[in-house]
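Chemist: Input: structures, listed below.
Nothing in this text is a laboratory measurement; each read-out follows from the coordinates by a stated rule. Computed from a predicted model, the values in this text were never measured in an experiment. Cβ atoms are built from the backbone, for glycine too; each structure is taken alone.
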Structure 1
Amino acid sequence: MPDKTFYITTPIYYVNDKPHIGHAYTCIAADVLARYHRLKGDDVFFLTGSDENSQKNITAAQTAGYTDMEQYLAIQAAVWQQAWDGLNISNSDFIRTTEERHKKGVYKFFDLVNKKGDIYKGVYKGFYCNGCEAFVTQSDLMEGNLCPIHKKPVETIEEENYFFSASKYRDAVLAHIEKNPDFIQPTSRRKEVVNYIKDHFTDISISRHFKTAKCGIPLPIDPEQAIYVWFDALINYLTGIGYGSESDDFATFWPANIQLVGKDIIKFHCALWPAMLMAAGLPLPEKVFAHGFFTINGDKISKSLGNAIDPVELCLTYGVDTVRYFLLREIRFGEDGDFSFDRLKERYESDLAKGIGNFTSRVLTLAEKVPVKDLEQEESLDDVEVKIMIEEAWKTYASALDSCALDDEIKTVWECISWGDKYIEQNKPWELIKEDPTQFANTMVLLLEVLRHVSAMVYPFMPDTAEKLWRQLDIEAFERTHASEQLIEWLPGTVRNPSKGESLFPPLIS
């Protein structure tokens with residue numbers, strides 16, 4: 001059994017439309033981290049899902065002509081699940097907030113908080129953003145009454161509902177952030193959250209009357225009220241691993257190691273969510289990482305502009321691994337960036353086709369000149385130097401992934417590829433075949449071992465490419481699935497029967 005567990009989550013998404021490239025960005029990043037920890041031998045649980053108790057979904061269903069909400073939600077949830085399958089997302093589960101298992105967990109959580117005396121009835125009078133499905137304060141708005149995210153006027157509402165005593169936990173949440181500097185990442189987001197908690201964090205309405213909400217989980221103590229979407233939705237991180245059911249997964253995996261979110265919902269995850277967990281007597285996640293937004297060729301992703309890119313369609317043109325690679329390499333994780341089709345093509349040609357694709361082709365073409373299994377290798381100084389280079393690369397690689405610096409992880413792999421290209425040029429193995437067969441053997445064994453390590457390093461972010469490389473290198477299945485440490489150890493001579501196979505990244509068809 002693995003010694004360590006790793007639990008990672010993405011936000012759950014409204015299913016009022018199909019996913020766009022921004023949604024895919026979060027899931028791909030989570031997938032990279034999940035695969036990396038599997039490579040390390042950890043017991044991994046990776047959760048994503050759909051937020052279905054939303055007025056947005058009702059509106060979308062009505063617009064699409066559906067009268068049966070369950071049917072609409074089931075169809076839409078399947079669309080999202082199929083999209084993640086198409087992007088090679090290796091999630092362990094997909095939680096839907098209309099599932100009975102989620103409702104049971106929400107009721108259990110609510111009961112704990114209510115018995116603690118942290119739920120009370122009151123009147124909410126203030127602002128509400130339909131786009132965010134959130135109550136907002138004046139300080140949240142721009143230009144008087146505009147939501148800063150949706151750039152649309154908010155509603156002014158007044159209604160009787162139920163509140164969570166969030167302000168009771170203000171000091172405890174601030175103390176936790178102070179004591180755990182890695183809790184909010186990247187660190188540039190921490191000050192924003194701390195200032196919000198100090199200046200604006202108040203008791204929060206957690207219900208809407210069914211006259212206005214139209215959907216949601218009925219409040220246990222007042223069935224005429226629906227549990228407000230955020231108080232319901234955040235609990236998915238617990239119910240997705242068995243909270244409220246008989247599953248052992250909750251005890252095994254909670255608290256989460258990393259919760260990935262977009263920067264627009266960091267306050268919910270780093271202020272409201274910790275307060276809720278404290279009220280329920282549950283430990284807080286180790287880290288919440290908020291990534292930035294990206295524009296499309298300089299413009300914000302917008303339905304009105306018609307520039308929302310379908311990631312599945314994009315993969316049909318460029319390939320799944322190309323899209324995964326580009327998103328993670330082009331934009332520093334945690335910062336804002338821009339998606340450019342021109343840059344995507346440039347990355348494909350320079351980094352993929354001429355980079356890893358060309359290096360792989362050169363090594364395997366040379367390896368087919370003389371069967372490696374027939375060569376006699378003698379250990380040389382190069383072995384020691386290359387071993388040190390690879391070991392240092394793995395340390396840098398692991399450090400980058402442990403800190404969610406996903407672009408630095410990729411840079412490390414490409415430094416190994418660059419080293420391999422230079423080694424080929426320096427040693428000219430095509431001349432050694434006849435002039436010095438022993439040196440040719442030494443050179444090829446080292447190059448194949450470097451390529452084997454490259455194949456393991458690319459696995460988290462380009463799994464299909466890694467699988468192709470493993471087939472070309474004839475690596476046994478048990479070495480890459482049940483004994484992953486063999487992939488990252490220096491074991492020259494492991495590759496004995498390589499074959500060139502098809503090009504990893506053939507020229508794009510224009």
Structure 2
Amino acid sequence: MRLYNTRTRTVEPFVPLDGDHVRIYVCGLTPSAEAHLGHARSFMFFDVLRRYLVHRGYRVTYVRNVTDIDDRSIAEARTTGKPWRDVVAGYFASFTRSMARLHLVEPDHEPRATEYVPEIVAMIGALVEKGNAYAAPDGVYFSVSSFPRYGSLSGRNTDELLIGARIAADEGKRDPLDFALWKFAKADEPSWPSPWGAGRPGWHIECSAMSHALLGEPFDIHGGGYDLIFPHHENEVAQTESLVPPPMANAWVHGGLLLFDGKKMSKSLGNFEPLHALLDRHDPQAVRLLFLQSGYRKPMNFTEASIEGATTGLRRLQAAYDTLRTAPPVTGGHAVPGHHATNAVAKTYLDRFEAALDVDMNTSGALSVLFDIVGATPELVRGGNASAAAAFVHEAMTILGISPNDRIKIVEAGASERVVTVGSTSLRIAGRGGERLADAKLADLRTAVGDIVSLDVASGHDAIDAIVEARLVAKSNKDFTIADRLRVALSNAGVTLADSKEGTSWSVDA
């Protein structure tokens with residue numbers, strides 16, 4: 001397996017530092033506003049990387065931090081009148097729900113900056129003692145000139161960086177490139193004690209302290225978006241490698257930027273959309289598929305046409321899998337049915353799939369193998385290779401985070417009943433018939449729940465029954481995110497639910 005290493009600027013063999021144990025630190029969210037699709041692109045890639053490493057037999061420790069105190073969350077608290085902790089909790093809860101909808105595996109550790117203040121203060125103290133940091137009237141700063149290799153990660157020259165750099169009137173730093181490690185508290189700001197005065201951590205130091213505490217140095221992979229290379233990751237290197245032998249991380253892996261209709265996402269441009277709202281409009285698995293179609297290091301342009309194409313592609317993959325999975329055995333053929341590991345035809349696909357991902361996580365190449373199977377499905381069925389091919393497709397789609405199991409489907413099973421399937425759980429539901437929702441409302445329902453419920457029913461009454469049943473199944477499986485989405489979709493269509501010990505009833509608003 002080979003990965004592009006920002007530190008060395010080459011695609012190089014990936015070899016874990018500690019046997020089969022891979023340690024990964026990814027810079028996570030600053031929950032001072034709603035997460036957007038740019039955040040999701042980065043986290044989805046590292047989710048696939050983690051899944052593939054596990055598939056390859058590695059034991060992975062995955063850390064994704066939370067910057068739960070910063071200037072923006074404090075400013076948002078002042079603007080809204082909410083306590084800063086409530087601001088952070090609200091945005092982080094929204095982010096967590098979106099990550100679940102995108103089927104990201106939860107991190108092994110999700111440390112918050114405010115939980116590691118003692119470790120942060122200790123690291124700052126060590127930097128001050130070594131002469132790499134100094135106290136100023138407004139805080140404690142790292143001295144960039146004390147670290148001769150500053151700029152090596154990003155390839156930037158300090159002389160060039162100094163051109164145009166300025167020291168703001170309220171900053172006490174000695175050099176324009178110096179950056180804050182500890183910010184002294186202002187009036188009405190949250191603060192923690194330190195030897196230099198009450199205050200709070202700077203942005204960069206938290207990641208150095210938390211990765212040191214949870215993974216040690218060097219660890220295998222430090223990841224994040226391309227926009228974090230400078231100054232955030234550059235500053236992490238300077239802080240950490242001033243105290244420990246280099247490298248801080250053996251490989252630095254960065255994902256590319258995301259554009260919307262060819263433009264950078266910005267509220268001022270009117271193209272900013274919260275992640276949860278976008279996932280209400282589009283199948284989360286189709287969003288993942290769309291990102292998988294591009295190299296993770298390349299800039300990607302999100303358009304409505306591109307997500308529609310990805311949705312079509314996802315449906316083709318799912319349909320092919322269903323055909324392969326349910327194909328009857330073939331008698332009299334020469335194929336050897338069985339699991340893909342022992343089936344020569346399926347193993348050929350697996351080898352190609354792994355070969356693609358082994359070269360800097362070429363997810364586009366891996367997807368092309370799956371779509372080759374879509375085209376070859378009739379031949380695989382005729383040749384008696386359907387079962388093994390289905391096993392491979394299931395495994396491959398699971399590695400990519402678009403598992404066929406992560407679907408709720410409702411299909412007609414006859415004139416008087418439906419089958420509701422959530423993962424491996426199935427219910428047969430008696431059809432009731434009855435009155436219809438307005439066509440527009442029924443269309444809105446189909447759109448709102450289309451990524452998790454396939455409404456193959458004509459009657460609005462039946463559609464409501466189907467969604468209510470799917471919600472109950474989701475709740476029984478403890479998938480409360482899906483259950484809540486279904487409830488909200490019904491509410492938006494004018495359907496009120498009433499839960500009781502006897503079950504759930506519904507009514508259409510007048």
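Chemist: Of the structures labelled 1, 2, one was used to calculate distance in nm of label points 7 Å out along Cα→Cβ at positions 7 and 263, giving 4.0. Name it. Display every interim value, and only then the final one.
Modeler: Working: 1: 2.9; 2: 4.0.
Clearly, the read-out refers to 2.
Chemist: Ranked by distance in nm of label points 7 Å out along Cα→Cβ at positions 327 and 463, which of 1, 2 sits at the highest value?
Modeler: When distance in nm of label points 7 Å out along Cα→Cβ at positions 327 and 463 is computed for each of 1, 2, structure 2 gives the biggest number.
Chemist: Tell me which of 1, 2 gives 0.05 when you compute FRET efficiency 1/(1 + (r/R0)^6) of positions 55 and 399 (r between Cβ atoms, R0 = 25 Å, to 0.05).
Modeler: 1
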